[in-house]
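Below you'll find the structures, each written out as structure tokens.
Each value in this text was obtained by applying a stated rule to the coordinates, not by laboratory testing. All values derive from a computational prediction rather than experimental measurement. Cβ atoms are built from the backbone, for glycine too; each structure is taken alone.
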Structure 1
């Protein structure tokens, strides 16, 4: 274990605990930052934990209880005084410690030299191993991407990047919706009211109009739904006309979708739609029937009964023989297992599908399809604070329109702030800031709640917003242009913490691996986003109050090293959140 990270501090404490006659596992040692530097840099309640466990054992033997403060004092006597400048017992038995300056200097240098290496050395043993397959975005063919696709797309892409950063092998899949009864409705609408020559001129809007028309007419004619189901059954049975029409629809749709992903900077390793699994469903049904997991249900449907009598069964095949989402999802799980044998299978899908995934995972377990852990990462709905771009019946909020609006508003902000850039520079900054603001507005909020889209907050140079973070990073990078230095060239400097603002910033930088780990374990990019915001706030306090380039030589070099480490960490987190870094603002 190298002596330039927080894991080393924990190892030193474990050694002292053992020498004091106690036993604690490394995973159980909680070392927290103090809220005020006057109370130390870090604190631990390990003495109270030890005393509590010992007291339970003593009570059974009829002995006196352990005193937490006495335990803490015993540990303190064994702590390495070369690492800690000050140690104290506080309150009922907390151990507060102040770490010596040379240690922090090594941490800062390790960040500048190789932030990836620093992260890997701090992460728990075993965490940075494994293979994950993750599905996110999954737009529906024949419809424009709406704002509701934004959440899955942005959250999933950040989770993918985070797991890759902590050392996992990650396969990103986009399970496109290109099958299902909606295609029966659409194909029926095209045959009944459509004109292929007209549709080809502007495919997706015209297909959407026909789809909306079908639902409008179906409200008046209940037989239309039966006709659509029959149309889809013909498609599943291989009707040549339906197949040709469907292939054309898929081709048009993919041409419409890709530019959105390009704007968002989102990439996938696989884009296997539901149709990819069409020939892989029958073997699963046969396997389930043979094993007795899939049984006969009502009116000839095939089902997997629930273990809970209060829950409905999972329907695997309809009475007419048509498949369902769960059938195709099972085929996907089996394919993932065959191709990658992952340790983790992740589905980033909104909370409305929670019950679907519960049933899916139950069936997959009963059929012994994979040893991987199946995870549904749910998120809330998107809502607009000011009601702008609200949905009307028959109309969806197109994602492309939202991104256009964001760039327009970003340009206005740039003009209002009189940013000194040429026309090309302003256009590029409008793109970076506009798209970044949309993405950050999703990522910094807790995904388990409804996500509120607030134009004023997301496009502001103040508060927890992308422009504020971008300005902070651009400001930090500008220091090196003025100094005619590159951040990497500061690795030979020594750190001198002369002010609490410097110490607080250094403690923030040390917290990066922990925030990264939490974001991965909880599948919550918001942990990283809020860490980034705190880091930016503390850097700005440091920058505004303490001279850097004008400081005397020792402090100048120290503050350049601290700024360099800040730039490295901010750039890393920007990348994990899918944000681009503007050079100038």
Structure 2
């Protein structure tokens, strides 16, 4: 092979190699996004802009939930090294961390990424940040970023409003919209209305150099867009009434739920004891949460929706209405108070329906339910009880008991209205009769309700047979009231049959023989019913009521754990709440003083 041929071969090899390189470069630059993406990661940074979370107001425009300025402190290891390092002990002292905490945070940042910022102190209040902001320049690699902190300055309605905190692993796995370090509603209305409240993040793009230092906006800011604030919520709650209810329930265990009967709007939801949601924000959240979690009074437990109690004697109004509706009694039917069958109290012997409600006569309602469940028309008491109980259960559930009350309250327990399936499970089919289950006739036994269900029952009585589904959202943003939150539900009991019941409920508070004279409100006719529910730690004090008797404006339930008689404690608490709402003032100072001075445990509660 001569020299010229060798030159051609070598030239051809170089040409082939050049063609291959040029082709590969063209493929990468013109047809592949990998290189472009890699280059963008080196030169372009995307900064997410947090939106302002929607505010939450009460029915009168008073602010429940607000946002306040807070700051996160970030550390970037690479910038620290370039700047010559820093005094970590001095930094720890400045931002109020222990040496162990600052070392752990720095190690975590090093492990995450040396050129990206990592949070080392979260949710520093603006007042604290203002005191240290002028000193941060002394620490290379330290940056700050403003963020909103959720705050409930009033400290009211914490159980209902819920918690707002940093997302956890489950949130990141189930919802791609959230990133590490984001915050979201975790319970209550904060969680239920998270989509509306959170808003939409904005984005800002800028160019950085190889040291990750900011240089300029990308494409002159054409890619940037501002965040969209979250939507505001207006609640049906009355903040003034809520505050008063929480005040008079301080030191007690129990609940108050108040509803506007005509609309189904919830006016107050008090679960006692309570706590301030602001305790569960910031760096001390874990300490506060642990303290609340192990408190024997269970302040984190929402008694208004999660606690299931026996309703006691307040259930007797449903029994009376169903009996009238089915024709098994009339308003004048009298039944002997036979205390050998079931215990009773008070000086009465032979009541009609009105008298039985006023005296809360247990034998009367024992016999009333016996006539509905065991009419003795069949030779088999077992088959008869099973057949008749099915209809009774369906009728009771039309009063909202044993249901989710329209589903507007996530986490609401339905309670229990016993049926044949339950008793067959307990005792076996055809092995139980009315004599086995009679305790439900007076609101005991397997019958369970929540305070919200009890307040709704008071609203049904106030409305003479119907109710609007209870709800706490009055409006969302400027769009008005959400659809489907106030559906009309009917007990299917004729409104005329409520007249004797309501007359008797008024006598409960005004008659000399009534069990709740302490429920009276000056200037208003109050209709109510007491309940005293058995418990091993002391009887629970129960009361439901509405006022005024004509054109009712408020219906409510009061449940005070282990306090004794319903007339002694729950009734006067209801009186104060009704007076506060109807007049915006409380003149019953002696009654108020007595209630404020009462705390758990109540020494006079019978066991």
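1, 2: which one has log10 I(q)/I(0) by the Debye sum over Cα atoms at q = 0.05, 0.10, 0.12, 0.13 Å⁻¹, as calculated, at -0.29, -0.98, -1.22, -1.32? Walk me through the intermediate numbers first.
Values: 1: -0.29, -0.98, -1.22, -1.32; 2: -0.34, -0.91, -1.15, -1.28.
Considering all the candidates, the number was obtained from 1.
For Rg/Rh (Cα atoms, Kirkwood Rh), for residues 301-572 alone, which of 1, 2 scores largest? Spell out each step's value before the answer.
Details: 1: 1.10; 2: 0.96.
When Rg/Rh (Cα atoms, Kirkwood Rh), for residues 301-572 alone is calculated for 1, 2, structure 1 comes out on top.
Which structure, out of 1, 2, was helix-only ellipticity at 222 nm (-39500 (n - 2.57) for each DSSP H run of 4 or more, over all residues; to 500) derived from, given a value of -18000?
1
Work out which structure the value 0.05 belongs to, where FRET efficiency 1/(1 + (r/R0)^6) of positions 77 and 165 (r between Cβ atoms, R0 = 25 Å, to 0.05) was derived from one of 1, 2. Kindly include the intermediate steps, with their values, before the conclusion.
Details: 1: 0.05; 2: 0.40.
This value belongs to structure 1.
Matching task: 2.7 is the computed value of distance in nm of label points 7 Å out along Cα→Cβ at positions 13 and 533. Pick the structure from 1, 2.
On the way: 1: 2.7; 2: 9.4.
Corresponding structure: 1.
For distance in nm of label points 7 Å out along Cα→Cβ at positions 21 and 413, which structure out of 1, 2 has the highest calculated value? Provide the component values of the computation, followed by the final result.
Working: 1: 6.1; 2: 7.7.
The structure with the largest value is 2.
Can you say which of 1, 2 returns 3.9 when distance in nm of label points 7 Å out along Cα→Cβ at positions 141 and 229 is computed?
Details: 1: 2.3; 2: 3.9.
Answer for the origin of the read-out: 2.
Which of the displayed structures (1, 2) returns the greatest value of FRET efficiency 1/(1 + (r/R0)^6) of positions 517 and 557 (r between Cβ atoms, R0 = 35 Å, to 0.05) on calculation? Kindly include the intermediate steps, with their values, before the conclusion.
Numbers: 1: 0.65; 2: 1.00.
Largest value of FRET efficiency 1/(1 + (r/R0)^6) of positions 517 and 557 (r between Cβ atoms, R0 = 35 Å, to 0.05): 2.
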